[in-house]
Structure 1
Amino acid sequence: MEKEKLEEIKIKYDNIWGFQDGFARVKLNGKWGFINDKGEEICEIKYDWVGGFKNGFARVRIDDKYGLMNDKGEEICEIKYNYVYDFKDGIAIVEIGGEYKYIDKNGNEYFKKN
């Protein structure tokens, strides 16, 4: 990324975390979101917390509920889980109401773990 562009990005946001898998976490007015390597926002800066991208997905949180975002900036599932784990072999474990479920990369819940 050009030095001038990086300086412009630094001025716009309150905080910037380094790039991971082509995206950086940015903070503005107490909320988090992501920019790509061109400095473009890929999603609304609205989250209370965001994790770094891994395998094309990032964990996001609003209030005390978690969800997942893809590398297009789309939430692949409703932000309703007590916790979400990173994807492994195309599956993520999510916890809601004391129960664990599996979701796929489209956000479909399809199996309940006992």
Structure 2
Amino acid sequence: MIQTLNIIILVILILSSPMVILSHNPVYSALLLILSYIAAIVTLFLLKLEFIALIIVTVYVGAVVVLFLFVILMIDAKSYTNLSYFFYSLILGFIFLVEIVFLIILILSSLMGYTFS
């Protein structure tokens, strides 16, 4: 039962995290960020890491995301729909993706005992 709940929560986390970036409406992005944080918090509770989960609730969901929503609603973010930097952001995102994949491969290979020489 707990394993299926964990899988469902992780699927929600995996699906909602990219939608934070891909959403065109900043309010929806902030709400999806809250959903991602909640899924991560439930996962931490299932792993019996209650203190870390409560810190994430207090710091991130309680303060940072509420601040994001407040700023987004105050500046009227619908008037800032400029796509002039879209190409540069795609290049930067691809560079970050390559770095993350490289780090995951490096960490997994070191855990399995492989060395790069």
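Throughout, read-outs are computed from the coordinates displayed, never taken from laboratory work. Not measured: the values here are computed from a predicted model. Cβ atoms are built from the backbone, for glycine too; each structure is taken alone.
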In terms of distance in nm of label points 7 Å out along Cα→Cβ at positions 56 and 72, which of structures 1, 2 is highest?
2
With distance in nm of label points 7 Å out along Cα→Cβ at positions 24 and 48 derived as 4.8, matching label from 1, 2:
2
Working back from -25000 (helix-only ellipticity at 222 nm (-39500 (n - 2.57) for each DSSP H run of 4 or more, over all residues; to 500), computed), options 1, 2, answer is structure 2
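Quick check on the output: 52, 39, 24 is Cα extents along the principal axes in Å, derived from one of 1, 2. Which one produced it? Walk me through the numbers on the way to the answer.
Values: 1: 52, 27, 17; 2: 52, 39, 24.
That value comes from structure 2.
Ranked on relative contact order in percent (Cα under 8 Å, 6 or more apart), which label among 1, 2 comes first with the largest value? Numbers along the way, then the final one.
On the way: 1: 13; 2: 20.
Answer by largest value of relative contact order in percent (Cα under 8 Å, 6 or more apart): 2.
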